[in-house]
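See the structures that follow.
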Structure 1
């Protein structure tokens, strides 16, 4: 079939083919609508009907340097002509993988100089969990296997990451129990201080951590994994003292800190790594998404030098993926990181995020809006049915603002029940921020207390 024939198919024909052949992640079977995207440029997208959208989601918080950057396509094409693929197993490597590792070591928090490549975040979390356990094992602490995680967290859907994930939607009973020795702690949720029995939030959570370590035994715990902001709870930011105090307890007991920066890494929060500014002082960082801005599936796990050396010692790290260190993905990542730096997109993300939340602040006058929160270009809105009890609001149909904001205002965001999330590309302009905020405010003004929308 020719490309011309493919391009001339109608939008409805493409949607029919999709319904016939494609199994989508996380799509409720009652939803028959399909939005067939065809083209992107900067923060704009066009579907098969020619309708234009403002991308307020960055895909899944992936797109940073914008859609349709020809220079990245050219970098990929040039690398494909030089070397499209060869394995990075054993003693093989390629020049782009080496150069990217050097650049990542320069950008990472001090001491995280070792890199293991993956194809995405789920693989990265699997890698981090295995590396943490193997590190302790090879140091003579074979009982250190437990992984501490948190409620509401998201760490991927492969079995190790899924077990660490606290968001319950993904834990279908048919999937089984996952990996062994994982415990979920209470998450910091400042908007819901009622969760902490009247105590200061961090006091409560540090005490819980210490009690958990005493119960399981520090000698049995390998690592704690956490996000600097919990993305699945709409940019949920912990109190300022949370990570420094949690980290101090972990360090005292020899427990490694794994920072899941799949969403936050490479600029979204206004710094290269959110874990550094949050006080996590990680031993291992998991990245993906923004490392190539969505132009290639790719990820990298960065770890302390001694962890990397220990994991690679003896008979090596019995772990890996066919496309480890893919030369085309590495070339694209190198150029993506250069664009982020050259265009000051990382430092400007903080200002743009503050601007967005300032423009959304009038929403708080609506009793259905409990909180507008976030950091950098990761912003969340939490809706409540009762502003005193803070009961989660129920939108009719379960899609929240997502459909109405897209269909009526041409802005793509992400709804999760009573939450709404905006994570636009970092190249978004101030004018586009205003358009996005106006669209959300207009949609919220139409919400009735029963969860339906005014016409």
Structure 2
């Protein structure tokens, strides 16, 4: 496949296998070996680059998605004679240890300072949450970012005119379909089996781990009909190709649907949030998905489209089993609709993982309830993840809570015990069944205690 992009300000015309990782093309074809490979699945940040000014992991991006875009690697950030202020600050504070993770840390730090020139220490820690330092030199890295804060830098190079879509080659092993209209995408979907690709954060990691790359890949990342957040008086429609970062950055989502915004914040870290999509989180059908419990608790409805028309399925009914969702072979997830919640709805999302960022949930919980004028709980919804093959709705616990006074003695403890008893989780590498029961009960109690 022939693609055109800019790399560190230089126009590049590349003839590549479309499903190769951007990371491999940068290192092997272009000789830009400053971008490192650590984990190969988007968890360490060593391969972080800027794509159109946004932080992304090069190990999670198929190279064809770089067509028409502007890429900056560590080599483009600065050089020995003209270092970026961050590079100089890393040297001054001793933020450079063995150096393996340093390129990714610098790229993440630059993305943070471009977006927030004077970040707080908390914001710095959040901005670097997706980068692992094997030498544990985080303190000096934070000092370096603080030292470089506020120093102006040259703008990143603009993306090139890609002159339309990438040009497939007859000998491409994988037939990548890249429609620019939804009707064409639906026609491609109906034409035969294909794997849907949007952000690629899970799919590319799976391919790198040995999952066979399919013969046909349908890329929906460029479809404008699947992007965006449309808020009306009745609710919100979120396009399936909308990223987690789009949710986090939306003032309306944060104000009206804070549980959904919090779930998006707890997915991965900035590079993953810039790439991963709402539709991908739904379609992946992982029992540990973070966004799905929040969408279910907030009465979300999945909007599916095909050449036959539109079909609507509540999120609570979308999953038929482990990694199995109600999406037909000719359908695409177009959007998810959420109603506007009552003004007095209390809502929250909690996640228990191995660390604050970049972890798959051991247990998560989305919770909603109103408290009426008499102080009683109404419209209680509790949806848990990572405790069953699909999301768990906890109907016995919610029924028991409905109508009870929020101030009732031992309410939180009794509800916690009910929730723990209601699930039948398994022991696995992330947590034991006993741990999951205890933690879920604690999260339910935490919600009720406010």
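Every number in this text was worked out from the coordinates using simple rules, so none of it is lab data. Here the structure is a predicted model, which is why all the values come from computation and not from measurement. Cβ atoms are built from the backbone, for glycine too; each structure is taken alone.
Here are the numbers:
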| read-out | value |
| --- | --- |
| At a computed 0.00 (FRET efficiency 1/(1 + (r/R0)^6) of positions 149 and 309 (r between Cβ atoms, R0 = 25 Å, to 0.05)), which of 1, 2 | 2 |
| Structure from which 24, 20, 14 was derived, semi-axes √(5λ) of the Cα gyration tensor in Å, for residues 117-252 alone, options 1, 2 | 1 |
| Comparison of 1, 2 - label where mean count of other Cβ atoms within 10 Å over residues 45-52 is highest | 2 |
| For mean count of other Cβ atoms within 10 Å over residues 101-108 computed as 26.0, the structure of 1, 2 it came from | 2 |
| Ranking 1, 2 by FRET efficiency 1/(1 + (r/R0)^6) of positions 13 and 277 (r between Cβ atoms, R0 = 35 Å, to 0.05), the structure that comes out highest | 2 |
| For 5.2 (distance in nm of label points 7 Å out along Cα→Cβ at positions 133 and 317, calculated) the corresponding structure among 1, 2 | 2 |
| Relative contact order in percent (Cα under 8 Å, 6 or more apart) derived as 12 - corresponding label from 1, 2 | 2 |
| Structure (1, 2) behind the derived value -8000 of helix-only ellipticity at 222 nm (-39500 (n - 2.57) for each DSSP H run of 4 or more, over all residues; to 500) | 2 |
| Test item: P(r) over Cα pairs in 20 Å bins from 0, in percent calculated as 24, 54, 21, 1, pick one of 1, 2 | 2 |
| Structures 1, 2, by mean projected area of the Cα convex hull in nm², for residues 205-364 alone: label with the highest value | 1 |
